[in-house]
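Input: structures, listed below.
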Structure P
């Protein structure tokens, strides 16, 4: 791995799968949201109840679009999500479970993704652009007002914006032909600083810790943009970047599995993510397709302990969040 910043030694955390089921330190947390594609059905948004690992469908898709990238509001009453079509997307807010979703940012055309609520619940960060390989970062009020672009240019692709706990800055992954990086952006001034950069691996999916001291991110072993249809390498691991020490340490260390899209629990004691770690390794052209069809939901502690599988089925379960 070549990351262009002095990071010190990489601390390796071992992971061992615990029996299915969740103890009290997890069950007090709110339901995990995720999207699932069930055979013969639509791609819907579900809630996973941690006391008994039962699921309930909250938002139903249709024959032409899915319901994905769900995110609870800070008070747990509303959900932001994306209605995904083949080559375009729409951003929605569901104000109450069982209610009627309302569309926001309707003036944008093209793709949208990765909504993230501000800590005060008044704004949403998200990505949008002409296509999936060229998106910028936007902000909008949860009532649909105040839409504006925060990051947008002709060179970089921006992914996965995540608010800092103070609500004054956010982090985002960026990629260009010269490599990938993780940025921190000040909301008021628009100033940005690069906290990590890499030329031999790909950095993605940063998520700011509720405590404010760390970033959770995904590290792919190749610098190639992993979401191109021609890419067949389906491997990744979760890692934590510590702001104070500047060190990166891995949470998962499977090397031949896909562990990605990690999100913190509200108390910062757990991480939920999607993975194919339960399946045999793939090293051929089927890997890219397989990584989407056979993902399941897992949780793990930030130190790599307490690994637990939460879903077990034969279809896609992905994009989890607390």
Structure Q
């Protein structure tokens, strides 16, 4: 299959989300208290509206098609495209990002249609984050071979990027016998940006060539510095002269005690707000452009956590610009 990926100039990096030498802060939806596994999505839309007004730069939505007893996440996630439609109508400034649509398990033309729909409904605030998932049994449930997901990811990426790029192009699985040429509406004034979430079995050079950036999970600072160095080297080799972003998803338990020192958690920290600012400053110095906080196990009321982050953390990184 030919490579139909949009050029770097077509895939514009959204400055509200990623800027060189700066760090922005977003939130992973849904936003839940500790022990809560059945979200009230009407309340989630209210929280999204609060976060948007407070100046969080992005709201991230996960794609969890199926739950199982062996899967450690018991939360009942909505279909991402349904949830994104609600978020698009209830927010005005925050970027909406998928973290991540499981690319090999969905038909790429369906993904492309959904992506341009959210892009249109949100007035251009959408970034399509794509991953390969991490559960082989889920592949079996959808009739796919988990061992083939690396190649399937690349093939589906090409079809999606062709359909959401400029000029858009529909790449059919098979050419119709009557020669029908397809296209997608509504037309978009710009390409939908594609973000790699996780590696999906691809090399960092492949990601640097095809995506606006790379989003990964939090790791200890030394490991993260090594990964960022590897990423920058790949960008120099494969996207020289073009900005490519680096983002991290971080689990956060924000203590009521603002001076509580940080305690490492799986994929994040428990800490007071004073130390959190220092942690984020170090991450920015290390080359991180965006942090997506996962506070889905908050021991405190979520609105209070959002208020404290908005008052004590966002101004240090967003200044007075909340867009």
Given a value of 25 for relative contact order in percent (Cα under 8 Å, 6 or more apart), calculated from one of P, Q, which structure does it belong to? Q
Can you rank P, Q by distance in nm of label points 7 Å out along Cα→Cβ at positions 174 and 222 and just name the one with the largest value? Q
Output 22.5 (mean count of other Cβ atoms within 10 Å over residues 214-221, calculated) maps, among P, Q, to structure P
helix-only ellipticity at 222 nm (-39500 (n - 2.57) for each DSSP H run of 4 or more, over all residues; to 500), calculated, reads -500; among P, Q the input was structure P
If semi-axes √(5λ) of the Cα gyration tensor in Å is computed and equals 25, 25, 20, the structure in P, Q: P
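All of the numbers you see were taken from the coordinates with simple rules; none came from a lab. Just so it is clear, the model here is predicted, and its values are computed rather than measured. Cβ atoms are built from the backbone, for glycine too; each structure is taken alone.
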